[in-house]
Structure 1
Amino acid sequence: MNDSVLTVKDFRKAYGSFVAVSEISFEVGRGEIFGLLGPNGAGKTTTLECLEGLRKPDAGQLSVLGVDPVRDARKLSRVVGIQLQTSGLPANMKVGEAMKFFCAYHGVPPRKELIERMGLAEKQDAQFHQLSTGQQRRLALALAMAHNPPLVILDEPTAGLDVNTRVELHALMEEVRQSGTTILLATHDMAEAEKMADRVAILLRGKIVASGSPTELTAAGAGLTKVSVRTEESVLQRDGQDFPAVSQQAFKEEYAIYYTTDPGPTVSAVLEYVKQQGDKLIDLRVERPSLEERFLEITTEGAAK
C-alpha cells in the first residue's frame, strides 16, 4: 500500500507453547480507519501491545511511520496516541489536570481546545470519577490526541456505552479522521466496524482469516439478501407465490420476507406480481447481509477446521 502509516509483516508472538499470533501481515494507509476484529483470544490484544511497544514480537517486522515499536519506544510515543478501554487515571484527577499532565509529558502546550472539542468544557474542574462512562471515553480520546499524533489506536472505544454516546463518539472519530489522523480500531462491535472502518482484518486463533472493506467481505459470503414486502391486501402472504433466486421465505406480522441470492430479479418479480394481482405496495425493504453475519460465518467455519 502506498503511503503506509503502519506495517505488520510476518508478525509472530507466542507465550511458551501457546502461539497467540502466527505470522500475520497487514498495512494501514494514511487517513484510514482500519478495524482489527476477532473473538476473545484471537490475538487482537497481543497485536496491539506489540504495536504499542509493550511487548516484544518473536518474529516479523512492525513499523509505525518508520519507527520500530520495540527499539525506539520514546519516538513511538510521539507518533502514536492510545485510547485504552480503561484509562488508569487517578479517580480524583481533574479533567484539566489530566490534559496538562499528558501535554507536559509530550512537551506540548496544554490543549484546552481539545477539551472543548470533546464536549468537556464544563467538566474541566470535575474529577475523573465524577464523569459518566461516555465522558471518560471522550476524555481518553482527547488525551490520546493531545500531542496531535498521526496515528491513534482505539481499543474498544465504545464498549458499554449507550446509543447516543456511541453516536457522539463515532462522530468524533470521523472528525479526527477527517483531520488526517489514521485510526487503528480494535472492536467486538461488528456494527461499529461496518459503519466506521474503511477496511478490516478478522483474526481467528492468531491468524488473519479475512480482510478487505466491509462491503467486500459481506459480498464474498454465502449470506442471503433479505427482501421484506408489505402490501395493502397482503396478497403475497395469501398466495405464497414462488419468486426467482429465493431460497427461503417467511411471513411475519404484515410482511412477506424473502431470502434471495440475487435481489434484482427477486424484487422485480415481486413488484410485478403485486401489480398483476391489483394489490398496492406499502413498504419494501432490501437488506444485504451484515458484517456481523459474515463475521459469524467466517469464525464458525474457521472454528470447525
Structure 2
Amino acid sequence: MNILVYFEERAGSIRKPSYEAIEAARSIGATSITAVIVTASAASVLSDTVKRSGVSKIIVVEEARFAHYSSRAAGKAVAEVAKQANADVVIIPATARGKDLAPRVAVRLHAGYVPDVTALAMHEGRLQATHPVYAGKANVTIDVLTPKKVYSTRPNLWKASKEQAESAIVENVTVAFDEKDFAEQTKELVLSQGKLDVAEADIIVTAGRGMKGPENWGLIEGLASAFGAAIGASRAVVDAGWRPHSEQVGQTGKTVSPTLYVAIGVSGAIQHLAGMSSSKTIVAINKDANAPIFGVCDYGIVGDAFEVIPQLTEEVKKIKH
C-alpha cells in the first residue's frame, strides 16, 4: 500500500496536524510513507525537522504563485503527485484548508473520500475508517471500495512522534499550471499574532452565556493563560458578538479533540457536544446541576463561575510554577 500524506505549509513551517497524519498512516502498518509539500519557497520550509519527520520521501511542488494559496491549484498539484507516486491512499489533515483540499483531490483521482476520520485500521486486509455521524452521537466504520482512497484526519487524535527518523529523500516535481488554476487565491489578514487555534490546541477553555457578557471574558483569558490553552466559545456567545467565529466550538463551528477541555457556563446543547465530545478529558463548571454538560464530562463543578474561576486559575498557576 502506497500512502501519500499532505504536509500543510503556513508561513514557512509545516503545521502540527501534518505530523499527526504521519502517525495515522503508521497506525495501519505503513512503513514507507511519502509526503507532498506545495509551497512558494522550498528553501524556507525544508528544515531538518521536516526531513526527519518519519516519511521516506518528500515531494516538493514549488511555484511562486503559491505565495497566496489557491485550493484549485493545490488540488491539482497533490493529485498529480499522487498519480506519479502511484499512491493508493492519500491522507490530508482535516484543518480548515484540508477540508477544502481533500474533496478536490478525491475528485481528480476518482477516489472514494471519507472526511473527518477519527480512526484508521486494517481489518481482514481491508482499510477501514471511523467517521462520526449524527452530531457525534455515533460512529460508523466505512470501507472505501474504490482503488484510490482519500481521507482527512481530525487533528489532535494522533500524537506526532518526537523521535527523529532518518533524513527523507527530497524530490522536486513540476506541475503544469495554467492561469485558471490561480484564478482564485486566498490572502490572509492576521489579526492576532501567536493566538492558539482551538482546532489544534491541546488544552481548550470554552465559555458560554453563563459568563453574562464580554466584559467578563478577562476571567476566561486569565484561566486560559494559566493553562497555556486556547479560548473557545459557544454558538450563543458568538451570535451575541462577544467572541469571534474563529473560536466557536460545535456543529456550526470547529470540531476539537484536545487532551483537556474546560467548559464554563456552557449548558451542553447537542450542537456544542458534537464539536467537543471526542476530547480526552472534559471538565464542566456550571451553577445548574441539571445542565446536560454534566452528562458527558469527566469532572464537574456545580458552582458560580465567577467564584470558581479565580480559585481555579490560582491553583493552576501554583502547579505550573
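Derivation of every value follows stated rules applied to the coordinates shown; laboratory data play no part. Everything numeric in this text was worked out from a predicted model, so none of it was measured. Cβ atoms are built from the backbone, for glycine too; each structure is taken alone.
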Structures 1, 2, by FRET efficiency 1/(1 + (r/R0)^6) of positions 29 and 109 (r between Cβ atoms, R0 = 25 Å, to 0.05): label with the highest value:
2
semi-axes √(5λ) of the Cα gyration tensor in Å, calculated, reads 37, 21, 18; among 1, 2 the input was structure 2
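Check the numbers for relative contact order in percent (Cα under 8 Å, 6 or more apart) across 1, 2 and tell me which is largest.
1
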For which of 1, 2 does distance in nm of label points 7 Å out along Cα→Cβ at positions 77 and 213, calculated from the coordinates, equal 3.9?
1
Computing helix-only ellipticity at 222 nm (-39500 (n - 2.57) for each DSSP H run of 4 or more, over all residues; to 500) gives -7500 for which of 1, 2?
2
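Of the structures labelled 1, 2, one was used to calculate FRET efficiency 1/(1 + (r/R0)^6) of positions 61 and 141 (r between Cβ atoms, R0 = 30 Å, to 0.05), giving 0.35. Name it.
The read-out was computed on structure 2.
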As an exercise: volume of the Cα convex hull per residue in Å³, for residues 117-204 alone, calculated from one structure in 1, 2, equals 272. Which structure is it?
2
